[in-house]
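Derivation of every value follows stated rules applied to the coordinates shown; laboratory data play no part. Predicted model only: the values in this text are computed from it and were never measured. Cβ atoms are built from the backbone, for glycine too; each structure is taken alone.
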Structure P
Amino acid sequence: MSHVLATYARFPVNLVRGEGTRVFDDAGGSYLDFCSGIAVTSLGHCPPVLVEAIRRQAGELIHCSNLYGIPLQEELAGLIVDELVRIPGKVFFANSGAESNDGLIKAARRFGHARPAAVGSPRYEVLSFSRSFHGRTLGGINATGQDKVKEGFDPLLPGFRHLPFNDAAALAAAIRPETAAVLLEPVQGEGGVNVATAEFLAAVREVCREHDLLLLLDEVQAGFGRCGDPMAWREIVADLEPDGISWAKGMGGGFPIGAFWLSDRAVDDSGTALSSLMGPGSHGTTYGGSPLACAASLAVLREFRDGGWEDNVRARAAQVRELVADWEHPLVREVRGLGLLIGIGLDTARMAVPEGRLPSIHLSSELLAKGLLAPPAGPETLRLLPPLNVSEAEVDEALAIVRAVLDDLKAEN
């Protein structure tokens, strides 16, 4: 009998070891990993550069309270702001994506107090979008545009509304006096791998400027190279200039770390910086930004910066699209995504699936049995999330397994 709370419907495998793009179970089985801990192990399993960074830092200082200076935080924040975001701002380090998004939501409300509505009341509302996912905290599930994550957690927190994704007209019509911010994923991962269009992101930027709203981007799954550029939004609209960004997942290569960034731009005529609104006492964490976490993240982000993986991400993404298109497979409706955040949309009406089982989960289970880890993204989408340094041969191997299983799942006419 398990003593672990049953909050996950787990696939029937126990993974105990990983190396590069492969993982191994407790029975000696080997699997090609195109799940990557759900976009986490961005350099594969146990890359030497990350293992050595953790080992070295663990022998020097593992934890230090944020009541004291942590030089590695400054070093990591400088790398993120100066070399990756490339817009002046400041970073808060957390432990997860949900925490990072909660930080952005708090920043939006603090901004709404500093920049109240015309009648003088604080603005507090955050607009997000259908099929979005922003974490499992109470703040995160209220920001999420999927009803299933909210079931049984009433009463819901006030201050959130969900709009149709990629619908600029709906956004423009939705602004109220209490609206303070717009929160969106440039690429929706959990919601089915849906990419924001350039036209939509540009329209969001203009609505935010017109109505003095914060433009907040959730790059927890899409960021730090998963989509090509270190900033996923820059792959879509290069000059977007958001006000806040959240990250986690791939930024630590498997070691838990999250962060959110706030711009230094002025929010009033006196030159008050947006980032300054989150001052002492406004936010905190016990473990976030520990020396060990920062050392791990520095190793991963430097390796991505220096290793040329951006080109590999784009090349392998093109390889996936070309190969799947060549199949002309009856069960494949389309390939969606950006970089190596890829969704294969399924024609579930033509799939042979046991009654009562979601098609995408059934497909993932069949792939597991053939030696490939690839998670679902909603009921009709298979997700491919290989490490950013995945090889051409490994992509060929994974797609051969996907095609063979899809062939087996074709319903009889």
Structure Q
Amino acid sequence: MNIPKGFLFSTAEAAIKKPGRRDLALIVSEVEANVAGAFTKNAVKAAPVRLCMRKIKTGKGRAIIVNSGNANACTGKQGLRDAEKIISNLSERIRISPSLAYSCSTGVIGTPLPMERIAPALGPLADGIGRASFADVAKAIMTTDTFPKIVSASVRIAGKTGTIAGICKGAGMIAPNMATMLCFILTDIAVERKALSYALKDSVEKSFNRITIDGDMSTNDTALLMANGMLGNAPIARNSKHFGAFSKALDEVSYALSKLVVKDGEGATKLIEVVVRGAKSDAHARKAAFAIANSSLVKTAIYGNDANWGRIICAVGYSGIPFREEKADIFFNRVKVVKKGLANNKDKEATAALRSKEITITVDLHEGKSAAKVLTCDLTEEYIRINAEYRT
């Protein structure tokens, strides 16, 4: 796993939700970096999200501090004060301006941060800079995740090899309208601020905005991309010949991370890719794909290896797009179960296909040339157990 030059990491235990694990994490760039962000569209935004949205306007940063176990959402003015105190305290310890430090939180909504436990842990967190790995940070930000999510890619820029590496957390409350719950992507490639922001938002739209686990949008969704320029290349602008290569590598990292989020969906046993093609427009294809991916009936059928294509055609029908069922074909992996809106008598073959751990549902509308792809997972009894016990 390659990590971009000039980034250092630390983790510490604050026993925010319960003792026994490192639940504070810190990412520090050795030099001031350009920073881009994307945030939840939920009207209810956590205190750290509100602070990040203010700071991101400068496009500059050096540090990101993250806590798991508590979302610091719906905590009023106290939540904002607590987030600001954490930033101020930590910035003083690592000798940077508070304006260059970003705070993120994830966990239970509606409970104030346990500052009496967090504040004493900030010293060890600052003192530990450089002693942890990026993978350690990925572990520290987990909540109901079952494994840490980390991806990296290399890209040649002006004869030099740069690195883009990212981590994210998210397993439930995933129906993002920006990114996943928390995502941090780092690169040593120099990229101009406007180009960096454009690249991130475009990448998010093609990755994190094309996943759904349970149809619930978080209050804390945050994606931050830091570019510290330590590769030494001339800063990449949108009209640069290297912008395409950078964007492509960023897309690869973002999509791979989003796929890991869905693969780790709470209680999930199968990764499902929904492909809608032959649509009149990209918007139509996207609406139909999300209708299928968000259907609890479709997701439970896949869990039970039930090739119930009726649930799929029904979802397309209520998606709100113009739809002529007599033109539609439906596939489970490569098995065509519906031909021109009618059963193709392939249930046995389709049931066998559904036993795979990765399933592709394809709907061909035969109405145009547009297509869309959405990632989701099956819905199981374990999802209910996890969320019924989330606060206990």
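Quick notes
- Top of P, Q by mean count of other Cβ atoms within 10 Å over residues 1-8, largest first: Q
- Entry that produces 162 once volume of the Cα convex hull per residue in Å³ is calculated, selected from P, Q: P
- Ranked by distance in nm of label points 7 Å out along Cα→Cβ at positions 17 and 257, structures P, Q are led by P, which has the greatest value.
- Parent structure of the calculated result 0.55, given that FRET efficiency 1/(1 + (r/R0)^6) of positions 9 and 81 (r between Cβ atoms, R0 = 41 Å, to 0.05) is the read-out and P, Q the choices: P
- A value of 1.00 for FRET efficiency 1/(1 + (r/R0)^6) of positions 129 and 337 (r between Cβ atoms, R0 = 35 Å, to 0.05), calculated from one of P, Q, originates in structure P.
- Value 21, calculated as relative contact order in percent (Cα under 8 Å, 6 or more apart), assigned to which of P, Q: P
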